[in-house]
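I've put the structures underneath this note.
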Structure P
Amino acid sequence: MNPDRPFYRAIGPDSFRRGDYLIESVLKSDSEEIRTWRNEQLSTLRQGNHLTQGEQSAYFDELIRQDFPKRQPEKILVRFLLEGYLIGYGGIVHIDWHNLQGEVSFLLETSRTSNHAKYTDELFTFFQLIKKVAFETLMLNKLTCEAYAHREYHVEAIESAGFTREGILRQQTKINGVWTDAVVSSCLRSEYLNFKKLD
């Protein structure tokens, strides 16, 4: 724990660990690597165009940093590390504090996405950590996740991480000129707690 580093007040300065993996509040110094990954993986995101360095820097300064001191931020973005090395990022976005729910976002370093078995393992680890943040620290009731259907391995990985499919948003986006469905899934706090009892 390093209390001098910037962190979200809502989750505190601690890291959340699982084996050699951990998540903690995102840093401004992560922004360029994140921008690179996002630009390389446009077909997996809601992002329509490549991000410039200026846009990414402004997003961090104007939209991310302002959430750090809030008790109930609109989003919490975390860095995902393996043995101290940044391998991805994600978090909980579109947080609805009235209904105690939010949406999980997740992106791995581009080179780590080609091995689907390893990808599934690392997504599982990230999702277990982000569920701990959501259901034990923030006391949310529900997490949702939306994934594009053309990435079947990604959809399967989410469901293997304890999320239940709720439905299909038909032709939700156009990817490489082709209309693509989105798969919506969710996990409830009660399901997380029941799973922990069996773990």
Structure Q
Amino acid sequence: MKFLIDLAPVILFFATYRIAEARTDDAYALAQRLLGSDFPQAQSPILLATLVAVSFSVLQIAYLLLRRRKVDGMLWLSFAIIVVFGGATLLFHNPTFIKWKPTVLYWSFAGTLAGAQLLMRRNLIRSMMSQAELELPDAVWNQLLRAWIAFFAVMGGLNLYVAYNFSESAWVNFKVYGGTGLMLAFVLLQGLMIARFVEDK
């Protein structure tokens, strides 16, 4: 359930983009009313999708705070990045900012994991999975950490490659299907590796 909630801004971004792309005139009229008229009509889908994603993220954080629920560090980081880069996209009517947002998020995750290990000797993957009460050797935890750092670093680069070498529509598809699919596949592989080790014990 939490995974779906965390994924909601991406889903809403995609749905809004596709609807606006299919109804360009209506989308442009709505975008003009909400954001001003000094941008090409072709930018309406990405601007409206960004507005919806940023708005949902703000409401999500506000709801959690009002309910006095804990907002974990990763969610705060994701919220800050989407507000900054999404806000810049809306303010300057420039889609480049929102296209950089996934890369900045991925590289921030990689930097946080690497920094915690190098500066504080703390394996954040081990800390985050401590609730599962897994008992793994330090070498395995370090291997998992390196794998996550490499994954986030590669995903950040891959996002930029798609953003700058393919159409905006293709990038939106990659952001939803490619990014989510690769994440699920990576998590599955990590799970299989951990399960094999646990079974060997």
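Nothing in this text is a laboratory measurement; each read-out follows from the coordinates by a stated rule. The structure displayed is predicted, hence computed values, not measured ones. Cβ atoms are built from the backbone, for glycine too; each structure is taken alone.
Can you say which of P, Q returns 1.15 when Cα Rg over 2.2 N^0.38 Å is computed? Display every interim value, and only then the final one.
On the way: P: 0.99; Q: 1.15.
This value belongs to structure Q.
With FRET efficiency 1/(1 + (r/R0)^6) of positions 67 and 139 (r between Cβ atoms, R0 = 35 Å, to 0.05) derived from the coordinates and found to be 1.00, which of P, Q does the value describe?
The correct label is P.
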Answer label among P, Q for the case where helix-only ellipticity at 222 nm (-39500 (n - 2.57) for each DSSP H run of 4 or more, over all residues; to 500), calculated from the coordinates, equals -8000: P
